[in-house]
Structure 1
Amino acid sequence: MAFIDLVSDDADKPAEVEAVFAAAREGYGFVPNVLRALAHCPDLLTTFAPFWAQVYRSPTIGGRLRALSALGTAQAQSCTYCVAHMSASARRVGMSEQEVSAVGDPHVEQRVFHDERETLVLEVAAALTRDPDGVTDDLRARLRRHLTDAEIVNVVVAIGLYNLTSRFLKALDVEVEDVFTATPTTGR
């Protein structure tokens, strides 16, 4: 059970919260618990949801690199909620079960399932998640060789946003919705 009460469908809510919930139902078929938690602060919800949606749909890095940024971050955080959601996102952009399962698994050579750019994004997600100073000069040089400035910015913003989201969810012990079943591949 979450540390805080999640705002239910039948709760009295401001119109702006109801609008975010309606958009989520339309897009996902349900209201994610992260939004139900944020609904306690309508001003934050109505700022966060559109920003998160824009990062999520930005065409700069495409669905596959974005999914790997998110799933790599979720695995590095051992965030069950995030792994469930981001695994589903990865499948939606065409990643196989083997590719999804390989992310974050220390026993799997990532290059077997992911190309050089994708493996680099996963490495950056893990490094930045574990340590805000984890992006070394070597990592920056490899980013520069393989990604444009816009792609680098988008990847780092995505990883940062997914870190914020997972820390929020874990601090409040927000459960994954019943429509998902997934667990981190490691006990990190």
Structure 2
Amino acid sequence: MATATRERAPLIEEDALDDLVREAIGRVRGTVLEVGAGEGENFGAFDPSVRWLGLEPDAERRAELTTRAREWSHRDRAPLDAVCESIPLADASVDAVVGTYMLCSVTDLAAALAEVRRVLVPGGRVVFADHVVSPPRTLHRAVQRAATPFTVRFDDGCHLDRDTAAALAAAGFVADRVTSVRVGPVLRVPVLVFEGHAP
């Protein structure tokens, strides 16, 4: 397994990345909140025993998510109309939080991660997968910095240059299994798959 270091991460195919992410999601148990759940792309990855809760701020995606949640027998609660920076759940109310390719687009990353910690039980697990900033003093990082104002405006608020690993550490999450890879034949986008827990 590749680890998060400043060395060049291995280059893998998108299918291999999908497998890594699905395996990580498949390890969570209990009541699981999926933040930025989109249209339910991850439903097949969750263990059947999971009690799934979803949060999706986009109305069109949330409508599709609601339909797919019913199809996957997640009928306990309708997906939440909220942003990750303000999760409408009680403190210590979920066993795990999952988010894929959404931390790049939250408005306030520190506030979002603080909310994730708030709703997690002590020792609760997190799984995040996202594209992240390239190592310092690389051409790819310079390109990410230059492109980010445009992607924020035209690509659903996406920040190409977020240092998600540092933000997770600053929020107090303890890393259990961290995989850093690069994906794509041309752009070779750096991606972080983070499995950890709250103290």
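Please treat every number below as a calculation from the coordinates, not as lab data. Here the structure is a predicted model, which is why all the values come from computation and not from measurement. Cβ atoms are built from the backbone, for glycine too; each structure is taken alone.
Brief remarks on what is shown
- Answer label among 1, 2 for the case where relative contact order in percent (Cα under 8 Å, 6 or more apart), calculated from the coordinates, equals 33: 1
- When distance in nm of label points 7 Å out along Cα→Cβ at positions 95 and 151 is computed across structures 1, 2, the figure 3.4 traces back to 2.
- At a computed 16.8 (mean count of other Cβ atoms within 10 Å over residues 63-70), which of 1, 2: 2
- Per distance in nm of label points 7 Å out along Cα→Cβ at positions 15 and 119, the highest-valued of structures 1, 2: 1
- Largest in FRET efficiency 1/(1 + (r/R0)^6) of positions 103 and 175 (r between Cβ atoms, R0 = 25 Å, to 0.05) among the labelled structures 1, 2 is structure 2.
- Label whose coordinates, when helix-only ellipticity at 222 nm (-39500 (n - 2.57) for each DSSP H run of 4 or more, over all residues; to 500) is calculated, return -9500 (choices 1, 2): 2
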